[in-house]
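Participant: Some structures are shown below for you to check.
FYI, it's all coordinate maths here, none of it is from the lab. As the structure is a computational prediction, the values presented were derived from the model and not from experiment.
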Structure P
Amino acid sequence: MKNEIANPTFFSQRRAAVVTGASLLLMTVLAGVVMGLVFNPVFGADQNSAITLLLTGEITLATGVIGWVFIFLLDVLVSISLFSYYRSKNTSRSVWMAVFRLVYSAILAVGICFLVRAWIQAGNGDAGAIKSISTFKAIWQNGLIVFGIHLVLLSKLVCEKKWMQRILAGLLLIAGIGYIVSNSAAWFVEDYELKRASVEAIFILPMILGEVGLAIWMLMKGGK
């Protein structure tokens, strides 16, 4: 009865776990497709090559925009489901954890507006699409600092006596610190973009395994 009171019927603890796990896995797939097929080729090209990719239609911005919109919606859903799952454990920490993810989602939404602008510009043959995409990238990367704080707070909620949850909590904590350090360094380190890949390589495994591992655990064990 206590658990039923703590969680509304739609977001019972088990249902919140399933929603969280499925949403995190779907976001991982979408992010891989969107970044791998659409944006990494643009980010990795020089300006002239990037303009050619965009204006000749070799890169379909529509796919990228739609993909990021779905990622944004799933992010909001995960914020709600994670709060629903952990609020009976620690309400105040769950609130802050969810708030920081929602703030990140809001920042991402602003970035997506610039992607929509780039899509329109590219369709009109305007090379300014490159600047709009660069603005999206800057906004998104700054938003990842907030996302890192979210992961640090989440790690404290995930940590339990069971060894699997301790490992997941450790991965989320390292990933959160990685997001904060990597994206904050751009404010202080000159020519940081030349060093970013080396810094992120240190944290890349926890970044990948943290949320993916949590997603799998939520689907298999969460709320049972």
Structure Q
Amino acid sequence: MAFDFDIRTSDSPLVKRIWRTQANESGSFISPAASNWEMVVVRYEGEMFFTLRGPETQPSSAVYDVGYEFFGISFKLGTYMPHLSLQTIMNRQDKILPDTGNKRFWLNSSSWEFPSFENADTFIERLVRQGILAYEPMVDAVLQGHPTDYSPRAVQYRFLHATGMTQSAVHQIERARRAKALIIQGKPILDTVYEAGYFDQAHLTRSLKRFMGKTPTQIVEDKSLP
């Protein structure tokens, strides 16, 4: 296995999960589409990089070398940065923030100490207090199918602003990721079709190839990578 993942939950309602891993060998893999954006700290040969990694609407190839260490904070849909459009960092247009030295980096006109897997919750709390992170509750309401007080046009605008994507794109990506998870869990293909809401097996296969970069058979054969 190329990666060993350590994943935990967060005390913050804005965070989906906190994770860390390291590359045990060199190679490449297919990075699947993802609705959530992340803050990622990369360590390699004594250097550290703080990266803002946006949502991905399509799979892409990712290359890694042995010795790389990664720690990430994955945010819930609706969490965003008022000072930065998520659309500018989508689809591998990652933004590496300037390093100011002494294990610090530059974010929104201030110098910040690099967070760690252990103190990530404290780091997030500080970002919220400084107004660097915000949350749009309308996004969750829309995803849950609840009515809102906004017009359809306003809902579309606010959803796009807070997620970087349209409602349709999020729905399709999340459905494909759910189908992939069901397959990895050992769920039969036809049951996955039904539970994930696809028309038939062909529809499922097309969706997985489009968003996950793999067919159902390939997903079954390789469970070690994202």
Structure R
Amino acid sequence: MYRIFVVEDSEGIVDGISGSLKSWGMETKAATDFAGVMEEFEEYKPHLVLLDISLPFMDGYHWCREIRKRSSVPVVIISSASDNMNIIMAMNMGADDFIAKPFDLNVLTAKIQALLRRAYSLANSVPIIEHNGAELNTGNSTLEYDGKRIELTKNEYRILFTLMKNKGKIVSREKLMEELWETDIFVDENTLTVNVGRLRKKLESAGLSDFISTKFGVGYIVEERK
């Protein structure tokens, strides 16, 4: 049973989310100490976190950063502050998706199910994917290169997994969005761009410059090198 940690200070929203997710066989826990979110996170060990931005004591951006220091568990931001700047900030802090309030519980549940499938169904597919000295470990969602281990978020891992699995072939933006969120109907184009940009910075910092190439107007490719 998947465990969902809900960090939201509105009891009505928490009750609605919990009821919807429980009807689909998921377990939920609501944060009770907004000054000690990480202690509850560590104790509960969730498979996914739903995180509001406006919270008592520290905002959701702070807690997203703290979670990313310790875990690559999927994080979904839920907030009424849904302008482009907040969405970009959330993605840059390590969030995997952003859902604006008010939201349809069916849409929220569908997105959570898609993220959980993508995050936890790949580990048994291919143990290692190698390309030009870089090794993607599907068991722990990390990339190793030149003796360095690169920690990836779930979205970064899924992007890299899809590109490396199709190395030498252009993967369209639409295909990547389908792989990430199952359908591109509810996905902002900007979300994918931010995730790819963040992934590139991690690769470059480890010495993997130009590992992902952009084919403008088409998509992205991990090219075979001669």
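Participant: Match the computed value -27500 of helix-only ellipticity at 222 nm (-39500 (n - 2.57) for each DSSP H run of 4 or more, over all residues; to 500) to one of the structures P, Q, R, and report its label.
Facilitator: For helix-only ellipticity at 222 nm (-39500 (n - 2.57) for each DSSP H run of 4 or more, over all residues; to 500), the value -27500 is produced by structure P.
Participant: Between structures P, Q, R, where is relative contact order in percent (Cα under 8 Å, 6 or more apart) highest?
Facilitator: P
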